[in-house]
Structure P
Amino acid sequence: MLVRKVMVLAVALLIPISLSAAVTLKLATQAPVNSSWHKALLDMGAEWESKTSGRVKLTVYAGGTQGSEEATIRMMRPGVDQLQANLLMLPGLGQIDSAFNAFGVPFFFENDAEGQYVLEKMTPFLEQKLDAKGFKLLCWGSAGWVQLFSKKPMASLADIKAAKLFTSQGDDRMTQWYKSNGFHPVALSAGDIPAQLKLSTGLIDAAPSPPYPALLLQIFRDAKYMLDVRVAPLYGALVMTNDAWNKVDAADRPAVIAAAKNAEKRFLGEAPKLDADSVATMKTRGLTVTTLDPKAAAEFRAEAEKYVKTLRGTIVPADAYDAAIKERDAYRKSKK
């Protein structure tokens, strides 16, 4: 009997036993189905599954099918746990922690290289902010540079102030900031933009958007004018709940991070070409682009920056604003 037990134990020791339970992560995103971003997420999920031998799987819910960013963040909360990951743009990230609003300041960055430098430098600071709220940052992304699409031509801040301007639902402080500075914001879900622009009596008649989503969502069909001012890059980030991250086996985490970084390279690297190609395509389909001459552009920026300075300490926490300024100016100094 003793010999039999010893033999069973010996055989058991020879059989590799995986102590890692398989994890299926559910990810939400407002990115349209079959968009460049959606495809990058699907490829990332396939890489997760392949590199972990099926121990980490990903289900992607694209196109806002799980609701607004505000709603999907609530679905990630402990005790709810209906979603474990989210590709959020700045409005959603700002709802988790307002430090992310530093990247949405109009005319803060001059180009992609400058913005991405500040992203990299501020990543440890923002990772700490997210961790304190129960989230882990996996990678950054970009939807391109925000331009202004409208039903009527616009060429000045006065024109913009007169418009019924889309702003993201759920950010009451930003809505109030617009109002206090003489704008007419209308808080809606991003998914409401096309339908409201289509209506002759719609709630909005102007919407800030990067060119690629404006093309995908056909915003330009009804908002036929674009003011070419490159307000700000619309950054985003892929976040996962700490609870979900802790369920991923430690041995699999490097593969998960590596695949996310591959997606980041695509998100950031493809954005400039998507912007340019989308504008070119929309122009062939009736979009009119208003480009300001250098003098008018300088006046526009100077006037806009008067409002921008009021964001510090209100919409953007002072420490985050100052840190972003410090890194941005350091980058500019290094390039002189």
Structure Q
Amino acid sequence: MRFFRGLALALLFALASQGCKKAPPPAAKPSELRIDYATYNPSSLVLKKFGWLEEDLKADGVPVRWVFSAGSNKANELVSANTIDFGSTAGSAALLARTNGVPLKTIYVYSRPEWGQLLVPENSPIKTVADLRGKKIAATRGTDPFTLTLRALRENGLTSKDVELVALQHSDGYVAWQRGNVDAWAALDPFLANALLKDKARVLFHKVEFNTFGVLNVRQEFLQKYPSYVQTVVKAYERARLWIIAHPDDAAAILAEAAKLDLDVAKNQLTQRTGLTPNEGVGIPGPQLKAALAGVIPILVDEAIVKPGTDPAKSLEELIDPTNAALAIQPAAK
């Protein structure tokens, strides 16, 4: 009897001790850092080319895996599928993804571009946006050129119901436009630059205010677990931004190589439509980005681009997180 009583006490003590143990601490570092690169994001191309991020993470033994994004919609799909930790998109695409349930945060603004414009062939009979009634427009859903097109239609008394929107990825839309399979194309750089210089495209509509910045997003779970690594990525992006400003010709050569463009086309994209300075809203996400995204919300709702019952305004408040960019970019207070 004494034996069993002692055994019972021992078991109780063991269970009590186990219950008092603290939960294991979160992992100190990720097993790898997964990040996208894209031809619409020159900073990502510079980072990938020079391996600066790999250098920064070498001491921690964290490898970097680069994954190509063909458009903002694809970057969001990769984040949603937990294929990448960091994805670069247009601001409007990030807002759309967050509203539709993708758990991401916008942590950095890498450019203030006018990368989206509505193009027609040089000799097209279409002279105004109003002339697009009943016409076919190639556009990549969930991207800046897509929302720009919808806003352009609205400014001219039309809606998406008055045209035929042909859902094609940017590169496929370019080909369809070149072949005459569509009447107009919601173009994105660098294809936009190529169309302007090589195909003599005519700009039917452009408005820099309808382009919603180039932003870097991170999976919310990664941000919560590894904030110091988020700051490392932002620092690397800042380094790339400053390098591009100081070496515009070299940056254009990197873009030309990555996107298989002629050098003059790459220079056109970088010098004519890619803003990189803080006074243009680049760097820490701030009021300029927020204002640009607020202007997209009526389109997202009225055109039923977001899921029924969702609240884009609430998602906007949840989306932008300037904290880590501020810590990474601004010098520490003395």
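Coordinate-derived values only; no laboratory data. As the structure is a prediction and not an experimental result, all values here were calculated from the model. Cβ atoms are built from the backbone, for glycine too; each structure is taken alone.
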- Item | Of the structures P, Q, the one that -0.30, -0.80, -0.97 was derived from, the read-out being log10 I(q)/I(0) by the Debye sum over Cα atoms at q = 0.08, 0.14, 0.16 Å⁻¹, for residues 46-237 alone | Q
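If you rank structures P, Q by percent of Cα pairs over 20 Å apart, for residues 150-245 alone, which sits at the top with the largest value?
With respect to percent of Cα pairs over 20 Å apart, for residues 150-245 alone, the highest-scoring structure among P, Q is Q.
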- Note on the structure: From the coordinates of one of P, Q, FRET efficiency 1/(1 + (r/R0)^6) of positions 62 and 278 (r between Cβ atoms, R0 = 35 Å, to 0.05) came out at 1.00; that one is structure P
- Note on the structure: Candidates P, Q; Cα extents along the principal axes in Å computed = 93, 42, 36; producing structure is P
- Note on the structure: Comparing P, Q on FRET efficiency 1/(1 + (r/R0)^6) of positions 86 and 286 (r between Cβ atoms, R0 = 30 Å, to 0.05), the highest sits with Q
